[in-house]
Structure 1
Amino acid sequence: MHQMIGLAIGAVLFLITHLVPGIPAVRRYMIASLGEGAYRALFSLVALFSLGILIWGYGQAPYVPLWDGSGALRHLAFTLMLFAVAFAVLGLTQRNPTMAGADAAGAPAPKAVGVLKITRHPLMWGIMIWAVAHVLANGDLATTILGVTIFIVAFAGSRLIEIRKRRDMPVSWMLFAAASSYVPFAAVFAGKAKGAFAEIAWWRWLVALVVYVALFAGHRWIAGVPLM
């Protein structure tokens with residue numbers, strides 16, 4: 001089990017370097033000390049470094065099975081990945097006020113359009129669903145540590161963004177949040193997000209499908225594990 005040490009260190013480092021700078025007081029202090037541009041550059045470098053350590057530690061970790069991830073869990077993971085890829089692609093291909101840099105000076109007031117009516121954090125939810133899908137399908141200790149770590153960062157990170165936005169732009173954020181929801185589809189089911197799907201351009205759905213198929217077909221080369 002000593003081979004898990006690298007993964008454990010990577011997980012702790014990943015959590016610290018992603019969550020601590022997102023704490024409003026810490027973020028304000030660092031921006032005041034370094035400047036907005038330097039802060040973002042430093043955060044990006046540290047985040048990439050910690051991600052590299054996490055991936056390296058995962059690669060070194062032994063396979064310790066916890067449950068059988070085949071059968072129904074495997075098919076559930078495939079379905080979850082459809083949502084994960086769709087949320088990620090839709091969130092990355094339209095203006096998103098919850099993304100880094102969206103709160104820069106002169107940025108327009110946030111507006112709930114398309115996927116943002118379904119959830120205010122499509123990319124973060126894509127990451128969280130990705131983590132859950134892989135934990136369920138793999139069923140081993142190392143993947144569980146990796147997945148839980150990434151899930152915590154995405155979940156806590158999105159909540160910290162909500163706190164900061166409510167503080168920095170109380171009125172415009174309140175209007176934006178009223179037409180959307182944090183939890184996917186909650187606003188749609190509540191009738192607050194009419195026309196969400198119609199507002200998503202067809203080509204975005206096509207890109208999401210192509211990415212999903214590419215990930216499915218290329219999983220052997222991307223992760224070293226064939227899916228079929």
Structure 2
Amino acid sequence: MDEFLHDISSATSSDYKKVSIKEDWRQFAPVEEKDLTQYLSKVTGHGWFYSAYNSFTDFRNSYQKEHKHPPFVTEVVRWYWDLGKCVTDAQYNEIMRRLDVFRTWFIEFYMSTDSETIVALHLDKVQPKYRDQYPGNTNPEIPGLRSTHLAPILGGPELAIPISEISYESRITGKLEKLPLVVSLLGAPGTDLDLLQWSQTSLEKSGRPTKVFTGRSAFYKE
């Protein structure tokens with residue numbers, strides 16, 4: 001990512017710096033709880049699982065009424081429905097209140113003085129995910145804030161850009177294959193078109209590709 005940020009900042013005459021949201025919260029949080037992981041520890045359990053369960057209540061009820069049995073859902077869906085139905089309205093409202101506090105703080109701290117500020121994040125671990133391996137319901141309920149939470153929490157645009165790729169030995173083919181390295185660019189709320197236009201211009205000025213290939217490699221035609 002450092003090379004990518006250096007290239008686009010040089011091409012657009014802009015600056016970038018590394019920040020730690022967790023550390024900035026520890027120093028400048030607007031609440032007594034200075035540990036961001038602790039403050040948002042229930043964002044998945046009390047937020048996502050609650051919403052995932054309750055948003056399907058009408059569907060479950062109508063299906064049960066018509067077919068006289070519950071709808072079939074995958075093991076993973078059953079897993080987070082079982083977790084979501086145990087979350088109370090009070091617990092959900094509390095995590096929503098905390099998210100509102102965090103949203104206001106984040107926008108004011110990082111973006112209020114300059115709406116052109118863009119946050120660059122790693123999206124996920126770069127590792128193979130084989131399709132013959134079923135993850136089941138073993139996905140942990142990871143406490144605290146994840147990079148994939150930021151855009152929906154802030155209500156801002158997010159653009160995922162493949163910037164490079166790494167080689168790995170595939171268990172399936174026995175050959176060296178390629179995995180894309182993707183960077184997420186997050187803009188302030190209401191800057192959707194600005195983010196798209198800036199990203200395309202930055203890639204073009206820095207000599208980076210704006211298109212990818214299908215097949216084994218995203219950047220090299222085979």
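Identify the structure, out of 1, 2, from whose coordinates Cα extents along the principal axes in Å was calculated to give 50, 45, 27.
Clearly, the read-out refers to 1.
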Exercise. Of structures 1, 2, which gives 7.1 when mean projected area of the Cα convex hull in nm², for residues 78-189 alone is computed from the coordinates?
Worked result: 1
For this session: Could you tell me which structure in 1, 2 was used to calculate helix-only ellipticity at 222 nm (-39500 (n - 2.57) for each DSSP H run of 4 or more, over all residues; to 500) as -11000?
Result: 2
Exercise. If we compute FRET efficiency 1/(1 + (r/R0)^6) of positions 46 and 166 (r between Cβ atoms, R0 = 41 Å, to 0.05) for structures 1, 2, which one ends up with the highest value?
Worked result: 1
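Read the figures in this text as sums done on the coordinates, not as results from a lab. Fair warning: this is a prediction, and the values are worked out from it, not measured in the lab. Cβ atoms are built from the backbone, for glycine too; each structure is taken alone.
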